[in-house]
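Read through the structures below before going on.
Nothing in this text is a laboratory measurement; each read-out follows from the coordinates by a stated rule. These numbers come from a predicted model, not from an experiment. Cβ atoms are built from the backbone, for glycine too; each structure is taken alone.
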Structure I
Amino acid sequence: MEKKAKVIGAGLAGCEAAWQLANAGIEVTLYEMKPKKFTPAHHYNGFAELVCSNSLKASRLESAAGLLKAEMEILGSVTVSSAKENAVEAGGALAVDREKFSDSVTEKIKSHPFIKIVEDEVTDIPDGNIIIATGPLTSDAFAENIAKICGSGLSFFDAAAPIVTYESLDKELVFFASRYGRGDADYINCPMNKEEYSDFYNALITAESAELKEFDKENFRVYEGCMPIEVLAKRGEDTMRFGPLKPVGLTDPRTGKRPYAVVQLRKENKEGTLYNLVGFQTNLKFAEQKRVFSKITGLQNAEFMRYGVMHRNTFINSPGLLNAHFQMIENANIYFAGQITGVEGYMESAASGIIAGLNMARKLNGLEQIKLPIDTMTGALSSYISDIYNENNFQPMGANMGILPELDVRIKDKKEKYAAYAQRAINSLKSELLRVGYENNC
């Protein structure tokens, strides 16, 4: 088998993929269209450019972001090592000097003897062993070719509703039911009386929205089908009650009557630990989402694992297209990595590059590919993007404790519980890597 690979895109995911491949003895050609051509969001010549924020989120192990970075370090991450070398003071977070961070990653990649750089735009999918890591602003020409191999499963805008944990809901105030009793009682219903609805409505229409970036504004008009809940609300006080908050076919068991309005929550994962707010695509600032949506009955103390977002984001419908190795099911020579797979966030994108790169390397070296344990953060993200359960309503997901399997024992204290999640994950990852003989090659 030819021990050569091509990685398209030198962002966080592409650099991690190339690093894994090269450290495993695979000859890598890394394609990057900068500096010849830039997306509307990119301005710096270097690789692994951080576009929006210079923060890589929390460092503490008992946080989802900290656990993810710890797992990435075990797997030989080039971005985590470069981030630590170029960190700036940011309290409990890992934040970096953007340009120095980019320069550090670029220097490591360019100086690797097994990596060749081609600074040119790729518009066609080449032959051979390919990792596509072109990011959320993939060029139109290349996106057209991705669509050809992925069928209709390509999205160009991310309009996601908030997600809360089941555990944090007030079970005394909400109830399970489907409209008119049809089918299983799959939805959690949050009933409101007229006074509660009015309070929620007024908070919603006066809440502060996040400002769209210029490259998002250009595309926003195309996606009116995913109307933000706050925009819908401003069309009239009763508009939501005849839309996503309609109460018809539902009876509140506390009163025996139909509620004035109902917010429905739908299961986000098979385990039922996460639920999304149905119809609540939103562009509100995160703090405003917490404030306003906590007014919904039963959500007063809700733990938000993901806030709603609306922005330009090219991503494939990974469930049904990719397996947990980030490898195409129908074309074993093509892998995807980064935000284009439906992972959300800097480090999540980088982690997917590690997984795709190490697995392609192992395949080319005649070794067993690694399916990371689902109780690790990297494994849970791999499972999320490849789980066929998510195919019909797939939306990008970042690292959060809610995607990990429940612990065997119940721990009430959140900090202690998350610390237990983290320790289990680290032990599980090390055990699996020992089993398959993977070595950290950084």
Structure II
Amino acid sequence: MDVLFVNWRDLSHPEGGGSERYVHRIAEGLAAAGLRVTMFCAAHDRAPADEVVNGVRIMRRGGRLTVYARALAFVRRSRPRLVVDVQNGVPFASTLVTRSPVAVALFHVHREQWPIVFGRIGGRIGWWLESVVAPWVYRRTRYVTLSEATRTELVDLGIDASRITVVPVGIEPLPAVTTQRSATPELIALGRLVPHKRVEHALEVLARLGDRWPDMRLTVVGDGWWEERLRAEAERLGVADRVLFAGFVDERTKHELLASAWVHLCPSVKEGWGLVVNEAGGHQVPTVGYTAAGGLQQSIVDGVTGVLVDDLDQMTDAVAHLIEDEDARRSLGRAAARHTASLDWPASVASFAAFLARSVRESSAGAPPGSRPEDLVRALDRIAAGVGAGEVAAPGHPGDRDTAGPTDGGGVLAWARPVPPLAARTADR
């Protein structure tokens, strides 16, 4: 095989989200351009152990923990020409078992999330793996990430800035919907229902603004093990009758709900990018989110396509302003739609291919001339130049399980849940 992606889950996984969508779209773009691409990830009961999806061979083995050992064994046995380790907190460490070039895709740093999900001791262990072990394992490896905010966090971990490339996301064409904007104020929050998504803040905003807009409603789209806690919180705040927990919805329903909303709330602790911000923007719905979330600093152009805030009080004030000022809300919404239209997968695939080509060149620089993967580098260069990179498969295959939480890049932190049956496209400095 030419390129092997190792990831702890794929897009068909019940907990799949935004980071899985990114990896799938990149893999499909490389496969469409003629490369032999394989993805190795954890098994689950909603998809077969082996299948080919839009040209990408998918192998599902092991569980949420054992997938790491199974992946390393496969890397060592299969000898791929290039490995992309997708790091969601815990590293796969393919560099320990192969001499092939290895690149790392990392979508956000989990510093704040580890203690929220695993507690003080477990959080310290997880953070040690991510902040100490992983940088050592990948000390000679190039990284790709989604945003400048994550790039800065990686530099803070001691990773040389020259080894980090930023390749933003693409957005698929939005489905046509006939849903009209709600006649009364409607807020929406999308994502997996887990603690670090902090949907409680959206409930609190609704409660605080209830006296001014008693007909305001909130739609919470997504499912997860934290749902009962959120329902209880809605009861405690006295807003349960104005909150719709829509659960997991299909793609069309998700966009119909977005199209009817006035404002999208993204109170997450951390996002690598926040795909749903741009999906909402495609329907001219501005987003209010937290600056500290990291990737939202690029998915939201502050004051232009949405509003970045520092705390719950500021989030409440920003939402109130957008509800009462229709002109401001519409202006941000129109700009958000233009921002979304500027993000496309072919450009992301081309930039990612350029990153991979550089990784292969650097890794094989000292190899004898006959053993260098020159043909792979040439193929990646062609994709980077836009030759064959535009045929990224359209959504709709069985692996396209974009839940109501396409922003989720929670990675390893989902282990804690009870397990049920306008920047440059590439910043490389």
Structure III
Amino acid sequence: MMRLKFVFAAITALVIALWLASVDWALMSGGIWSARGLLVPLTGILAMAFMAAAILLAARPVQVETALGGLDKFYRLHKWLGIGAVVMAVLHWLVEKAPKWLVELGWLAPRQRAAGAAAEPRPFADYRDLASDLGEWAFYLLLVLGALALWRRFPYHLFFKTHRLMAALFLVLIFHTIVLTPASYWTAPISLLMIVLIGTAAVAAGMSIFGRIGKSHRFTGEVTDFHFHEGNSVLDVGVKLTTAWPGHAAGQFAFLKFAGTERAHPFTISSGWANTGRLAFSIKGIGDYTRRLPGIIEVGQAITVEGPYGRFDFGSAEGPQLWIAGGVGITPFIARMEAITIAGQSQDVDLIYSTGALDDAFINEVRRAADAAGVRLHIVDTGLEGFVDLAKLAVWTPGWRSADVWFCGPSKFGDSLYQAMHADGLPAGRFHRELFDMR
């Protein structure tokens, strides 16, 4: 998380620094109108920079995946950048409109151009009204789309469709930006950043509009088997790939699109890679789509697999590790145990699997995988034993403070564990987690 905060802060600081170097301070006369002349471009540039960076991340650039800690981290940063873009857009709109409202109310004197002052160059004067109108309507649509993206009860399939409108909206806002940004900025230091950032993001937006994102990482296959565990609402799916898969590390995930469904969804791969062309997934029924999936899927059904993504890779095999899984968060650990078995390795690992929905058949699968890999397994029935805390860890794994901790499960569970462990002396860099939330 600190890495993501640093990147967000670095983007903000870079934009502000280049903006400061681009302003002709000698022309600033002071007062509200002068401040408005500074803040309108600054808030607009920040809004576009945040939105451009968010769209670039949405294109899944695997070249920087390691630097950011995995695609799951991409989407957390993407969310922060999106919120930042909306906040800056609101400020941009207010700074633009508020002084005019104050003039209409008689609370502020109209702007007066200084005697003899040269008129500001306007290379796109004929398009300024159109750019202003399009920008304002795009702003209102941005507010609606931003609110829908943050509304957790908004169905995922509708979120997916509406969120893709952001790409088209961004292209409209590029026109607004080019026409209305003061001409002096385009020959100043800020121009290079904006040209590169907006230009590359425009390409990414086009890829989104035409469905090209992730195309080079897509592979085809078919469903070979599936089993639904009613006790915990987990669907096990086996896949046989018919095109060459590059292999994956335990803990990675992929986007699956079953034939007859309209979109791809991300799921963790629950099998190790043995170069057989076979993959397994364990899918929890927690949303409208995943709850319907057991009734949709069938053996022989065509499937598209996009991936692998993620950097939840369990680090070095040296030294003790503590794995903590909550619910369907067990899947990357199953994959890792299978990978250990396939490689004939041994590792000092304790696995705590916390679940409130025990299913005997599924638990037996986990036990077999743990036994084969030599992993010490602790099953926690939260309905009987409550949630995992430091007191329980002290009993089950007394040496947890010297271990690397790997967590996958509900966000609030992970937050509470991290805070408690960190307060008890565990360095932040030894708590690893997957932020498996694409909204």
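Quick one: mean count of other Cβ atoms within 10 Å over residues 13-20 came out at 32.5 when computed from one of I, II, III, so which one is it?
I
Quick one: Cα extents along the principal axes in Å, for residues 229-284 alone came out at 33, 26, 20 when computed from one of I, II, III, so which one is it?
II
25, 55, 19, 1 is what came out when P(r) over Cα pairs in 20 Å bins from 0, in percent was calculated for one structure; which of I, II, III is it?
It was calculated from structure I.
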